[in-house]
Structure 1
Amino acid sequence: MKVTIDIDCTPEEARTFMGLPDVQPMQQRLMEELEERLRQNVRDMEPEALMNKWLPLGMQGMENIQKAMWSSMMNAGKKPTD
């Protein structure tokens, strides 16, 4: 013998009947936070923002290379001391 039971209810009614928590408010807050983070990442990818982040570090590195090259050129003509 086979018995089939069809229950017609909404997901919210089934969740309440089963005693499961309503996580919809939490999901909404998480989606809003995710959306804000995504917007911030898009803003950070704008060319002007990227240049502001990268250029100071790049210029400092170039200055260090120039100083090292200048120092080695100045020391190249000197005789080593014993």
Structure 2
Amino acid sequence: MLELSHVTAQTLYLVLIVSSPVLVVSLLVGTIIGIFQAATQVHEHTVSFVPKLFAIALVLLVSGGWMSGQLVTFTAALWQSIPKLVH
């Protein structure tokens, strides 16, 4: 049972680490656009959607290789640990 809780903790930590670049950039861009919309009284939905879309695409382009590498490494280690988990 201890191994299963350890794998679960590792999985949640990996999700946190892999998703953090996209979440942080989305939060920063959303905050900047929110301040811009409040200052200019422009409340168009596409004004906030399109820049976030481009920023997230750029982050995925830059860090997508690292993200997928982390996921592949974790998945390979998980497959190798299956015999220890089911003993």
Structure 3
Amino acid sequence: MPLTIPDSVLEEAGLTEQQARIEIACRLFQAKRLSLWQTARYAGMTRVETEAELLRRGIALYTLSEEQLNEELAAMDRLGIPG
């Protein structure tokens, strides 16, 4: 089912159609509703362009759970890598 955004709404928001697609895609990625590849495809950008846009907006590309972070820190300790 296609989503239609009236031109008047885009004009009021000061966005082009492409800018709106990027905005929506980035927000869905931030909400963990789209993967990086899905975000790039929806936004009509390459993966590298998408990563740059997300970073420009201060959106982390990858997140670790507390458990994953603890596992990484424990592995660093076992290898003698200062944390």
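Bear in mind that the values in this text are calculations on the coordinates, not laboratory data. Note that the structure is a prediction, hence the values are computed from the model and not measured.
When Cα extents along the principal axes in Å is computed for each of 1, 2, 3, which one produces 59, 24, 21?
Value 59, 24, 21 for Cα extents along the principal axes in Å corresponds to 3 out of 1, 2, 3.
When helix-only ellipticity at 222 nm (-39500 (n - 2.57) for each DSSP H run of 4 or more, over all residues; to 500) is computed for each of 1, 2, 3, which one produces -24500?
Source structure for this number: 1.
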